[in-house]
Structure 1
Amino acid sequence: MLTRLILSSMRARALTVVLAILTIAFSVGLVLAVNVVRDGTKASFANTISNTDLIVGAPSGSVQLMLYTIFQIGNPTNNISWDSMEAIAARPEVDWLVPISLGDSHGEFRVMGTSVAFFDRYRYRGGQSIGLHQGAAFTDLYHAVVGSDVAATLNYELGQEIVVSHGLASFIDHDDRPFEITGILERTGTPIDRTVLISLESMEVIHRGWRPGAGSPTGPEPAMAELQPKEVTAALVGIGSRLDIFNVQRWINTYPGEPLLAVLPGLTLQELWQFIGVAEDALRAVSLMVVGAALLGMIAVIFSGLNERRREMAILRAMGARPGVVFGLLLLEAVIMAGAGCLIGAVGTYGLLYAARPLIDAHFGIWLPMQGPGPEELKLLGGVMAAAGLASIFPAARAYQLSLADGLSIKN
């Protein structure tokens, strides 16, 4: 009976009620979207590299080493010698080692020198290996493999020639030694999509004897076997037994040959999220403030309608309704409006994000996990409804105080 009365009253004020519900739906959807995108961003960062036990580079911050090596953010502080790489690879605990050489670019994209083993050892998103959409990996000095974003942005096809530039955002090209595209990678949703991969020997030959404006020295072309690099930027390392990871890390960090730094990708990512946790908390606080503003708007709608509904309340009282019924009517009405807003906001947000998930992955490399509301989201939705009930106490108390005579009287 009471619920039917509430729904009839809400239908009579359909416009204001719908606007209040949509306001709550929008604010709740904003909070849910922030949570989903936050979780997706964390998962995407964590899934950028997997099955790699250590990342080794020159001493800097652990986060900095991870950022420029894996996420292509920032620049390396120094290189490490090839002798150090060989010493690490010779350790009995080390199962595999993939060296990486950075520093050059191709337009807006970075160039990475590495070995063919990179295509087998690099893993992302729970152990998936990178695959070739077209062509094959590099087998000669002037072969290059490009990521999916590089190929899509620059409309590259197999067999095209490209020129590597010296340094990042550089106008100095190694145009005397162009590369042929022999492979285009499948999309991974990682920074590899925005990378041009060449061999370590290729990185060595374009810089051997090179001078700005003078190019490379002329003479017979060296063979790949003669182009062992003297130094590299970093290395990805796999350890045979997880029990040996910390021992190898300690040995690398105290290596007497030169200063080195070895970091664990998982722990470094946790450190990274601690750094940006303040911004994450601030974004969540702003979202909750939007929810609070929507609840205040709903209460304002109820308050503003009290004067118009005084006669309605008075008739209820005259028909024998207790004052507590009037109080409960407004309280339940607020909870119903908040519940409808939460439902619309949740369904709309998850539906839109699910539809936009391929586009978000394509443009930002973030794969959103769409598993429905979890405990945190359900707690949020319950909190919104509870807050709506508590906030409605004030207009409900005001309606409770309206007397029968005041409600039936006609004021000029």
Structure 2
Amino acid sequence: MRILMISDVYFPRINGVSTSIQTFRRGLHAAGHETVLIAPDYPLARGAGDEGETLRIASSAVPRDPEDRAMQLGAIRALRPALAARAFDIVHVQTPFIAHYQGVSLARALDVPVVETYHTYFEEYLHHYVPLLPRALMRFIARRFTTSQCNALAALVVPSQAMQSALEAYGVRCPMQIVPTGLDMDRFASGDGRRFRASLGIEPDQPTLVHVGRVAHEKNIDFLFRMLRLVADSVPRVVMIVAGEGPALAHCKSYVASLGLAAHVRFVGYLSRDAALLDCYKAGDLFVFSSKTETQGLVLLEALALGVPVVSTAHMGTADIVRPERGARVAPDDAAGFAAIVMELLADPQRRAAMSSAARDYAATWSAQAMAGKLADFYSATCQAAMQRRQQELSAGYTG
């Protein structure tokens, strides 16, 4: 099968969407399928992360968002003649901005079905970036925007049951298939936590928490700092490593200082996924997470794959990962309850060791190859359904 993907983001922009695209492409290629990805050009890091054929589109800066780029519409449209000659089977849109509208248009021009992955829970996202408007209004706008886009598709990929239920409640009526992003376990077989600790001046026996993710307001990181304040009162040597960057970084540093936690938090920025990030995960005695907006929560699976026990709240997609409590503990939404679980586990190395073993076994059940196979089956079913609809339309037209 030949798949044309289009996304508003991809590496070197590090986030869950980029990781999902890369993981699925690797799995699809291994199974003999061909993918071509249309993505923005990032002038300061051209070609970073490219695997398989990636068509980089000239792009411009996005106002008030230095991490992202906006693809030029004319440059995408100029690709149509060459793409039409390659007989793609399906178009897969990965993001709901320029890529959505251009992806739908490309699919029509190529006369193939278009599907999309719903990566971002916008209902709990937009109000952080448009704070002057009432939150209820932003939620209404997000739902209408989402429903309109999804109902223009042949089918939709969702990463979790919670996300599918939410979309159905919105009024999304196109067929949906749950296909979470899988893990390539071979990539999570190493990591030197001791070395990473030493680079930050953290002692080998010092109680250490790790958080990995985009440093953004919707990630609810302030909650983790309030939790850490309570832990530090009882475990004075505790330290928390925060890996990632984003629009809330300056706020988070200021908030940490206001809580008197400057000596307990290390902000380490973006890290290389194939080396330093693995070391960072392994540096933690526990991985902590509290986002309420995740459609899946890939960083939880990555921590589990490296044998790092997870303590997390269970919202949206993260619930599918942590509720089995295999290598993970579900924490409540109050800082005191979360801190109590963290302190309990920091004081029990034998329990953490058992959780570490269970974590790797559980992460292995989220095989990237199995998920890529499920996605390929979804593509085939969508193409077959589109062909049947076309035949029915032709038959009805002939009969009339």
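Throughout, read-outs are computed from the coordinates displayed, never taken from laboratory work. As the structure is a computational prediction, the values presented were derived from the model and not from experiment. Cβ atoms are built from the backbone, for glycine too; each structure is taken alone.
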>> One of 1, 2 was used to compute distance in nm of label points 7 Å out along Cα→Cβ at positions 303 and 391, and the result was 1.1. Which label is that?
In response: 1
> 19.8 is what came out when mean count of other Cβ atoms within 10 Å over residues 55-62 was calculated for one structure; which of 1, 2 is it?
Replying inline: 1
> From 1, 2, which structure was relative contact order in percent (Cα under 8 Å, 6 or more apart) = 15 calculated on?
Replying inline: 2
> Quick one: Rg/Rh (Cα atoms, Kirkwood Rh), for residues 151-326 alone came out at 1.35 when computed from one of 1, 2, so which one is it?
Replying inline: 1
> With Cα Rg over 2.2 N^0.38 Å, for residues 87-254 alone computed per structure, which member of 1, 2 shows the largest figure?
Replying inline: 2
> Thinking of 1, 2, which structure, once helix-only ellipticity at 222 nm (-39500 (n - 2.57) for each DSSP H run of 4 or more, over all residues; to 500) is computed, gives back -13500?
Replying inline: 2
> Out of 1, 2, which structure matches 47 when percent of Cα pairs over 36 Å apart is calculated?
Replying inline: 1
> One of 1, 2 was used to calculate Rg and Dmax of the Cα atoms in Å, for residues 63-102 alone, giving 11.8, 33; which?
Replying inline: 1
